[in-house]
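Laboratory data are not the source of any read-out in this text; all were calculated from the coordinates shown. From a predicted model like this one, the values you see are computed outputs, not experimental measurements. Cβ atoms are built from the backbone, for glycine too; each structure is taken alone.
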Structure I
Amino acid sequence: MNHLESTFTGKNNFWRYIVMFAAVLIVSNTIGAIPLLIATLIKSLSNPAVFTQLAANPNDFSVIGLNPNVGFVMMLFPFIAGLIAFILLVKPLNNRTLKMTINGTGKVRWNRFFISGGVWLMLSCLYLLFYLKLDPANFTLNNKTASLIILSVISMLFIPFQAAFEEVLFRGYLMQGFAALVKNRWFPIIMTSILFGLMHAFNPEVKEFGFLTMMPQYVVFGIIFGIITILDDGIEAAMGAHTANNIFLCIMVTNRSSALQTQALYEQYNIHPWTEFAALVITGIVFIMILKMIFKWGKMSLLFEKIAVNSL
């Protein structure tokens with residue numbers, strides 16, 4: 001085992017993790033917001049009400065005269081800025097490298113990334129096909145133009161950075177930090193999943209359906225990714241699944257309350273959050289079992305074992 005155990009070779013005062021977490025969020029929400037801010041300022045010269053209009057609907061980039069795909073790239077830029085900040089700070093703060101945060105070694109297992117992403121994508125497609133057959137009136141073809149190809153290229157180029165930022169920060173860095181604090185595996189899964197959920201608390205879905213309705217979904221996503229991180233001893237599989245999930249949502253299906261506002265192939269009219277939650281739980285269990293067979297993981301009891309610090 002390397003991912004959590006490698007934590008103990010670095011600098012692990014918990015204040016370092018708090019500083020890192022705060023720093024990357026500040027960078028992503030300041031430096032990362034500069035392109036969108038510049039576009040908004042330019043538009044405000046001819047339309048002083050643009051700030052009010054954008055505040056009322058932050059995902060409507062037509063307010064500032066942007067093509068939806070260009071606006072989508074600007075929306076993803078903060079994650080790239082946050083990831084760069086993390087890479088620059090992890091060595092001076094914790095005496096570790098990005099690769100050490102990924103799996104505790106100096107090598108990234110890309111096969112894990114692509115296999116996991118492929119499995120999640122397959123399950124997502126099956127669920128969408130099932131839903132389309134079950135309730136076809138709830139969907140309409142939203143985009144049959146060439147812009148869908150452009151959106152697909154943008155998603156495949158930029159979404160991996162967004163997913164990598166969140167996985168490196170939560171299932172990588174903070175999971176290692178909580179492991180150093182309590183020296184077990186289940187506590188880091190729970191804590192990072194709760195923080196992962198809270199980071200999405202300002203998403204438009206939460207405003208639409210309520211905090212207590214949407215938070216379980218985000219937390220369960222975190223638990224699924226946390227479990228496969230522990231069982232696979234690294235975050236590559238979690239990064240792959242997270243990337244595949246967000247690319248699928250960007251290209252295939254959108255709705256008016258989605259945080260990922262794109263010109264996707266389908267638009268879904270009515271969202272049933274607790275149905276989606278149940279589907280996520282089932283999908284997550286099936287996903288974990290499939291990866292367990294593919295990667296030949298050991299016993300699930302590993303999730304509850306203490307970390308043998310003395311054996312490092």
Structure II
Amino acid sequence: MEPISARYRETIMKMVKAATRTTAVAEDDLYQEANTAILPYIDSIVQENLLPGSEIRSMANLEQLLKLAKSGKSCLLLLEHYSNFDLPSFCYLLRQSGPSGAEIADAVVAIAGIKLSETDPVVSAFTEAYSRLVIYPSRYLEIIKEKMKDPKELVAELMKSATVNRNAMKTLGELKTAGKLILVFPSGTRYRPWDPSTKRGVREIDSYLRSFDWMCAISINGNILRINPEGEMKEDLICKDRVVFDVSPPMSCPEFRERVKHSKHFGDDKKQAIVDALMASLDAMHEAVDKDLGGCK
């Protein structure tokens with residue numbers, strides 16, 4: 001394995017040149033449609049590193065969810081999160097699966113943390129290839145709080161986070177009934193094996209479940225871009241792997257929440273319990289595919 005920025009330096013330079021956005025996110029420009037001029041470069045990287053047998057299982061479940069979205073229902077895709085190539089691999093395999101898969105890929109709008117747009121032009125170029133709604137995640141805000149020493153800067157950042165999220169939620173209200181599939185990573189960050197807390201779903205995900213009608217949970221087995229513990233995101237390690245996405249049947253968000261709430265006692269943190277139940281469902285799907293693949297992670 002080697003850093004993606006080293007192996008694909010020329011490709012990435014072409015991507016950055018094709019990018020049209022700066023690394024500064026305007027608080028009133030949070031829904032950003034895909035720059036499809038960048039997609040062929042990312043697709044070439046994904047294609048070169050996906051091993052035979054990579055696939056999306058249960059495509060019919062995604063087709064059913066898109067049908068619900070087209071009928072005016074609000075629909076979520078809730079994915080496990082291992083790398084910044086989860087979304088590129090997912091969308092690539094969708095488009096490779098035929099016209100219905102391409103239609104699903106076009107309907108996907110990812111909820112993307114502001115860090116992906118503001119950290120680095122290279123990371124921003126990868127992000128720009130996919131339609132997304134930019135938010136200010138609570139995990140990122142906690143990191144910023146620890147780094148900032150100047151109280152005035154901290155207050156300004158808190159105000160920025162509040163404005164970004166308020167505007168993002170207003171835009172989300174418009175998108176979720178416009179035939180879109182809103183993609184969210186419920187852990188809020190990529191899983192790091194040395195930090196078990198990164199596997200737990202963030203409490204705020206219950207807000208999405210509360211305001212949406214239907215959802216599909218999607219497990220991910222395999223990973224072509226491993227986190228580099230000693231480097232920035234653009235220095236993550238590229239490798240070949242078989243990647244399998246497994247999609248649950250569409251589930252009613254209200255029914256899922258009520259079922260979990262009724263299983264808990266008075267005084268329990270029901271919001272976190274609902275998110276924990278979702279993550280447990282994803283874990284079970286992951287382990288089932290892992291067993292089927294003979295131990296492929």
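Some notes on this structure:
- Source structure (of I, II) for relative contact order in percent (Cα under 8 Å, 6 or more apart), computed value 25: I
- For Rg/Rh (Cα atoms, Kirkwood Rh), the highest value in the series I, II is held by structure I.
- Label whose coordinates, when distance in nm of label points 7 Å out along Cα→Cβ at positions 167 and 191 is calculated, return 2.3 (choices I, II): I
- Answer label among I, II for the case where helix-only ellipticity at 222 nm (-39500 (n - 2.57) for each DSSP H run of 4 or more, over all residues; to 500), calculated from the coordinates, equals -14500: II
- Origin of the derived value 0.45 (FRET efficiency 1/(1 + (r/R0)^6) of positions 63 and 159 (r between Cβ atoms, R0 = 41 Å, to 0.05); candidates I, II): II
- Value 0.20, calculated as FRET efficiency 1/(1 + (r/R0)^6) of positions 7 and 135 (r between Cβ atoms, R0 = 25 Å, to 0.05), assigned to which of I, II: II
- Structure (I, II) behind the derived value 0.85 of FRET efficiency 1/(1 + (r/R0)^6) of positions 55 and 183 (r between Cβ atoms, R0 = 25 Å, to 0.05): II
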